[in-house]
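Given below, in the form of structure tokens, are the structures.
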Structure 1
Amino acid sequence: MHEYSIVQSLLDQCEEIAKKNDAKEIIKVVVKIGVMSGVEPNLLKTAFDTFKEGTMCEKCEYIQNIQKVKVRCFDCNAISELEKNEYACPKCQSVELDVIDGEDLMLMQLELED
């Protein structure tokens, strides 16, 4: 499961930011998970809960925001979120689309305690 290596990188990133800000503890971690990121949110949460023991995130609140696929249509220039995995513009039904969000896993917010 690649979620374990992702969580290790996430924990490392959180601790690095906390140390740069002279924080003693991380009390909240918010991540955005795109539906096309290849990450299974339930497995990621389980991995986070497992590996946070003994880190600055040990007592933190962990929040996952799931990002739907957001596209820009080349034909009508509309920006839309896709409700299904059908890659057609909801406005004009064109399949000439550019994915502009929903493919990434990102650390969005950290709440630190001095």
Structure 2
Amino acid sequence: MHKLTIFFYPPPPSQEFDQQGWQKFMGLAEKMPGLRRETVSDVDDLLFGSQGHRYAKIHEFYFDSRAALDTALQSETGQAAGAFLHEFTRKRFTMVIAEHKEALPEEFVRGDKE
């Protein structure tokens, strides 16, 4: 599984997060072909960070494979979502692609083996 993660920076001090823009972006992005699930996190606190980076929101889009993710980004709806993302955030975001892996508690490597 692969995911596209978007880290949203807070808006400038004189502005609020554009909720209407956010809803429009989600409406576009959720139509991307091959999208399997998504998560949205509102960031409460910054515990540690470098270069003064702070995030207000983290949005993750999950796809079965890197090829499926690439197809979604290159699709008409993916391109429209990306163009609107730049517009409504004024380019105040970071975007990464990562292979997604999960482990269940029984799979954790623990140093306290008996």
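Values quoted throughout were computed directly from the atomic coordinates according to the rules given, and no laboratory measurement underlies them. The structure displayed is predicted, hence computed values, not measured ones. Cβ atoms are built from the backbone, for glycine too; each structure is taken alone.
Some observations on this one:
- Of the structures 1, 2, the one that 16.5, 57 was derived from, the read-out being Rg and Dmax of the Cα atoms in Å: 2
- If semi-axes √(5λ) of the Cα gyration tensor in Å, for residues 12-67 alone is computed and equals 22, 13, 9, the structure in 1, 2: 1
- Structure responsible for 37, with relative contact order in percent (Cα under 8 Å, 6 or more apart) calculated and labels 1, 2 on offer: 1
- Comparison of 1, 2 by distance in nm of label points 7 Å out along Cα→Cβ at positions 28 and 84 - largest value held by: 1
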